[in-house]
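For reference, the structures are reproduced in the following blocks.
Computed from the coordinates by the stated procedures, all read-outs in this text should not be read as laboratory data. Keep in mind that this is a model prediction, so the values were computed, not measured. Cβ atoms are built from the backbone, for glycine too; each structure is taken alone.
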Structure 1
């Protein structure tokens, strides 16, 4: 299992007509948290050019979100991510917490797979699979 934390601040243009963080923005926050995870564990830095190892790309195939409480302008939200694997699927479990109140605002689960440049599904690289199972 691998864990990661990211913090975001709600910006004005992300609000819906009720003054709450728009539901679709949660997906953006989750995607950004995944990119931070990728930078730490999956991407290789070749002189400032980041690339996926083994010419593989991580693809989200499913995401479920449970909304619990709203977020409003300038709220800071921490995303606590935990990654495991089932076969050749990476499972990302996320808890979104309002930093000021320490209350859970949402939970989410995503399923991710690796594909090659021809979009053919590929197994999780062994070194990453070992980290996810460890």
Structure 2
């Protein structure tokens, strides 16, 4: 079984990572940890370098935090860092190209104007995924 687990470093995302670890331990699942820096490099080259570095660092930190959970148990895991405006699109493309059997992701509970404008990443992924999706709370 191939599992794609997404993380933004939030508590709910880390719960999804721990669920992926359980699958790796119990079912010998091959896990890939993925995070998306929230901007496309080519379209936002004019952003101040400090903002670009912060967005990249946040995504890299999320992956490192998740990978450390697997490293502690001595279980190999792949990682993927991407950039984009709509993380759901990156996740869906990765799931399709990688022929994953399951996507695990946390429910982040985004509210207010951000949710109205962007919608829920988990909802978009669940609606359009080429495989099963589990949203961990």
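So the values come out like this:
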| read-out | value |
| --- | --- |
| Structure with the greatest value (metric distance in nm of label points 7 Å out along Cα→Cβ at positions 56 and 72, set 1, 2) | 1 |
| Origin of the value 15.5, 46, where Rg and Dmax of the Cα atoms in Å, for residues 48-119 alone was derived from one of 1, 2 | 1 |
| Structure responsible for 24, 17, 14, with semi-axes √(5λ) of the Cα gyration tensor in Å calculated and labels 1, 2 on offer | 2 |
| Which entry (1, 2) yields the derived value -16000 for helix-only ellipticity at 222 nm (-39500 (n - 2.57) for each DSSP H run of 4 or more, over all residues; to 500) | 2 |
| Test item: relative contact order in percent (Cα under 8 Å, 6 or more apart) calculated as 29, pick one of 1, 2 | 1 |
